[in-house]
Structure I
Amino acid sequence: MADEPVGQGPIHLEMRMGPQLTRPVPPEVTEALLSAQITMTAGERSGFQIAFDLTKKGAIIDRLLPDGFFDPRTRIILTATVKGTPIVLLDGLIVRQEVGASNQPGQSTLTVTGEDLTLLMDLEERTDRYPGLRPARRVERILERYKDYGIRTRIIDEKIPQTPNVQQRVDYQTGTDLQYLNELARANGFTFYLAPGPVPERSLAYWGPERRIGRPQHALNVNMDVNSTVDQLTFAYDGTAREEPQARWQDPRTRNSTLLPQQDISPLRPPLGARPTPALKRKTLSGTAKLDRGQAEAEAMARAATSADAISGSGSLDVNRHGYILQPRQLVGVRGAGKTYDGEYYVKSVTHTIRPGSFQQNFTISREGLLARSNFVRP
């Protein structure tokens, strides 16, 4: 769906709202829309802010606002239809509303702010036991609680087996479901997020490594005259970003302590650059000696992987000029930045900014090395 070209056609927005099941909002709401900003970041909760014109004696201020139409925990879904193809940009919950009253005609506004449906997983603290369950099975059990919201799952098994011995330990959850899901993800070098769509009231809960394989999106062209598709693109190489973690493990039988060997991080971070950047920092991990060996190895591998991206880029684009809607948490190619920084990158974050007649995107991209691995990127 994100592959649909948009350069020659209008973009239509549909907004749906409701307590759990949603329906299209009244025309007065869509006509009052001033702007919508949606931020989606790898490994983090997505957020949004939507502003409406609060016309005096209008339906929003007279009826909908007093009736609780925009109250916190109201579900809101925003879909962009491009050449007949719908792309769900947002499925979340309102957490805050603000009314700005002004003496100037047309300057009074209603602004609603919210987060994606992972908010549901962060509202209640729990204490739970998971005897004999490895991390991926614990994630399955937790996410089963949220299927009524149309959340389906894609859960990838951890790269280093960690089936616990119930005679030695039982794993406990303390805190909210979201905190525990993220804790399990970090311990394995994974990420957890919700991706809205592909249709309204459906979303995908993904728990696994960042998706750095597969077909990339259409390339971001810079410094290519009339063929340029981005307004600006800036790159940085941070030599201190990458770490080499040192982890020790103690054998519970012999009490002997050993330094664990460095793990290959390519199962978690398939290389995107031809020349890897070196790790300038060494970090001694605390607490690994008392873990099971599999847990200690997984934590060391996770730390090495999550710090690997020393190369970052940021920029902005006009969707109509680029011709496609750039999606986060996927690959994209870069052309025109020079031999050192051309090639494929992972899209870490995208912020959609939508106003009547305008669809802008700010984005960040990253990878672990310099130079492209191939002389070709998808146009």
Structure II
Amino acid sequence: MTQTPRGGGPTASPRVRLVDVAREAGLSKTTVSAALNGTGRMSEAVRERAREAARRLGYRPNATARLLRAGHARLIGYAVGEFATSPWAYLDSPYYARLTSATAQAALQHGYALVMLPTSSGPGEWADLPLDAAIVADPMAGDPIVEDFIAARIPVFTDRSVEGRAGAFWVDIDTDAAVTEVLDHLRAEGARRIALVLPDTAIRFHAALVDSYRAWCAGHGAEPREEFSSGPGNGPAIAAVERALSAAEPPDALLVASEASPPLILDAARRHGRTVPGDLLLVCISEDAAAEHADPPVSTLSLQPALVAVAGVELLVAALESGETEPTGTLVDTRLEIRASSRRRSEGTRRRTGVRAGDE
């Protein structure tokens, strides 16, 4: 019968040690260690004797100790910079959830494991961890966690803000091309008052997003219309959308970069008496699967988090395994999924009138 401690759970079996295997096999600890590691000079019979004793006792080598003796632990620290005041809030974000999952999977395929770090981690929280490298997704401008990793000579993968720095590797998107594609699409559908809703955070992507939006507006003689959400989550994002829709001259299109449920954005538009796409065109920068199933389905710009994760991990692992510290990086393409929420004119109408996207 299984023994049960007072706490109510089954008693854990004691860990089998190398010395226990040596005693069972009638060999020295050194001989057993060499036999199990495939090293040392001994007969095959002695080696098999050690292996059989290990199998019989259920011995598991201490992988961590073995890796540390080899000079690495195959551990990669992971933190998200954008939510510095809400350390684990990023796990509620469809984008960061996909990025984190894809990063963990890509690392594991290369034999590395992620160590999840609080967003606001300092050296006191990770200095004693045997990290081989670190990943910081969307760091804040001048983020101390990136600087701390670089100062500690721990290779780091992050966004393009570290371009050119030794031991730092980056993956990013061409924000200007992505924004231009979305805004050109909305203009081709007849929009002339396009508002941008985005988080009020100092990460590189959001700064580049605003710059690209303003440059596009200047090039098309349009007035920039910007609303900033005060924090992560649906509440602040929807509040910013409603402020944009309450303007004296309301927008006829929205590009929403603040992460919010697309159906909730549609509900906000209805509360303000706007129909989508009749009165208001809508594109969300989002990885939320609900967008495709909303009524109407919502157009989305995907930042391709899975591709970012794979590209970044490959750069980092290549550097770790080669010892190369020369900085390098790459750009990943975004993907615009055009759905009913941003289609005002049918393809048939365009063909009859001879109008092409971008010519209006």
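Derivation of every value follows stated rules applied to the coordinates shown; laboratory data play no part. In this text, all values refer to a predicted model and were calculated from it rather than measured experimentally. Cβ atoms are built from the backbone, for glycine too; each structure is taken alone.
Upon calculation of distance in nm of label points 7 Å out along Cα→Cβ at positions 56 and 128 from the atomic coordinates, which of the structures I, II produces 4.0?
II
If helix-only ellipticity at 222 nm (-39500 (n - 2.57) for each DSSP H run of 4 or more, over all residues; to 500) computes to -3000, which of I, II did it come from?
Details: I: -3000; II: -12000.
Value -3000 for helix-only ellipticity at 222 nm (-39500 (n - 2.57) for each DSSP H run of 4 or more, over all residues; to 500) corresponds to I out of I, II.
Can you tell which of I, II yields 2.7 when distance in nm of label points 7 Å out along Cα→Cβ at positions 48 and 312 is derived from it?
It traces back to I.
Taking distance in nm of label points 7 Å out along Cα→Cβ at positions 32 and 272 for each of I, II, which is largest?
On the way: I: 4.1; II: 7.2.
Biggest value here belongs to II.
From which structure (I, II) was P(r) over Cα pairs in 10 Å bins from 0, in percent calculated, if the value obtained is 5, 21, 27, 24, 16, 6, 1, 0?
Label of the source structure: I.
From I, II, which structure was mean count of other Cβ atoms within 10 Å over residues 168-175 = 13.6 calculated on? Don't skip to the end; give the middle numbers.
Values: I: 13.6; II: 21.9.
Answer for the origin of the read-out: I.
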